[in-house]
Structure 1
């Protein structure tokens, strides 16, 4: 394993900054800033859940240009890489789950699948698999092309500058605003995504397919905006809801449904109850439970 020590140092400093943000949250930040941080965390998280994941990676629904632009902006606030690279790695993850070609292979342990994979050189199988993935749909999207071309300036503006400037409206200091809605919020969002790759591939029920690592982990769903229903998602990756539980703590599905109601999202794909029931009976680990009995 070739470790990138500058990334290790960078993530270490970032987490020190996040702990400092916690201290400022308890000692100096105003309630308005804390409420803004929470709202910014929830809303911009759609850039990962409803955007780069369900829309661009899995094509679980289609979105009109204004919605794609909004989701691309939200994605920049998360600093998780351009849409193109994120989708490529995620498609590789689904196609080669728990193999050496999986970028965040859970068989390599919790730390690796959680954050360690970002601190070392990719396995040769990951690089080879990435070259085989069809990315023509992402390449043909002008929003994705623009975001990839100007990713760093867009991300610095969206992830750090904007959340630092907004709290100045109600008189918060630049210092507190940078460390709380800037750094602390950013680190919390990083771990929300990381937990889906780690914990949700290790602990929980497997009611749809007991033969895979991905599991239903409701704690992860609470933290990661509905992305913890992972056994369902890996069984039906094209389902825009990523769960059969409807709206129950699935903010991304609620957001997509809202966008659909105003005509911004369309062609929403969803597994039928008959397909779900058949798959659970055939490969699931809770055949005697009702549709929500394992919840």
Structure 2
């Protein structure tokens, strides 16, 4: 029972990271019809940039600021301006392929320009454990879960209860009508990309102390977040949240009770089952399009 509780808490912490990345998938898709296959690398990269700045001689506090600002500028504004906008006119498939190429480019640049070896990353939360129902639960896992949930709830409150957030929703639902009504659609889409970069930034700083900063982190995170977004519902933030927690729990429980060698296969089985039974995702809504 103690081990099961530890796995549940660890799974929720992992799922919170997947949820942050999955929500980024969903936001970018809703506003610009872009499937960002470099999302996992977006989560991997901020930690690499911070350590690079620190290795160049900056104090760690300043390295966090410089690395964060560089990442948001390059992969919030720059990603939309120099990759999405030029490729968007060619359709969804060429744009998806372009993001795949960006994924490979980021990974290889991190490997060759920084290090091929995993590097320790400073933790922003304390070490140690606390007793929960007799089980020793990691303080770090609890902190990851709490911080991620706070970020997600803050985003949801912003989207639901602010004028700018409602304008973003209008842009996502029907950009043509929103533009006719005077909504600054391009500005709202840019804001979505900046929010996606911020979510990836938070996820990177939460997960890197656990899994270390390494160029290959994006592969695992990107695949899990993509599965989570589809399982939960690619067109719903709450679906991405639910999918993230579900995949995080399944991933941890599968590693403990099935096989660590096949832990990545179990979420894929869940994905296939959900697609067969409910193609729009567990909490997604059906979309009809005229062709």
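Laboratory data are not the source of any read-out in this text; all were calculated from the coordinates shown. Only a predicted model underlies this, so the values are computations on that prediction, with no experimental measurement involved. Cβ atoms are built from the backbone, for glycine too; each structure is taken alone.
In terms of FRET efficiency 1/(1 + (r/R0)^6) of positions 226 and 282 (r between Cβ atoms, R0 = 25 Å, to 0.05), which of structures 1, 2 is highest? Walk me through the numbers before you get to the answer.
On the way: 1: 0.50; 2: 0.95.
Answer by largest value of FRET efficiency 1/(1 + (r/R0)^6) of positions 226 and 282 (r between Cβ atoms, R0 = 25 Å, to 0.05): 2.
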* Once FRET efficiency 1/(1 + (r/R0)^6) of positions 50 and 250 (r between Cβ atoms, R0 = 25 Å, to 0.05) is calculated for every structure in 1, 2, which label goes with the largest value? -> 1
* When distance in nm of label points 7 Å out along Cα→Cβ at positions 90 and 202 is calculated, the result is 3.4; to which of the structures 1, 2 does this value belong? -> 2
* To do: Determine which structure produced the value 35 for relative contact order in percent (Cα under 8 Å, 6 or more apart), calculated from the coordinates; the candidates are 1, 2.
  => 2
* Structure fact -> helix-only ellipticity at 222 nm (-39500 (n - 2.57) for each DSSP H run of 4 or more, over all residues; to 500) gets -23500 when computed on, of labels 1, 2, structure 2
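When FRET efficiency 1/(1 + (r/R0)^6) of positions 178 and 258 (r between Cβ atoms, R0 = 35 Å, to 0.05) is compared over structures 1, 2, which one is greatest? Please report the intermediate quantities before stating the final value.
Numbers: 1: 0.65; 2: 0.15.
Sorting by FRET efficiency 1/(1 + (r/R0)^6) of positions 178 and 258 (r between Cβ atoms, R0 = 35 Å, to 0.05) in descending order puts 1 first.
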* Quick one: distance in nm of label points 7 Å out along Cα→Cβ at positions 242 and 274 came out at 0.9 when computed from one of 1, 2, so which one is it? -> 2
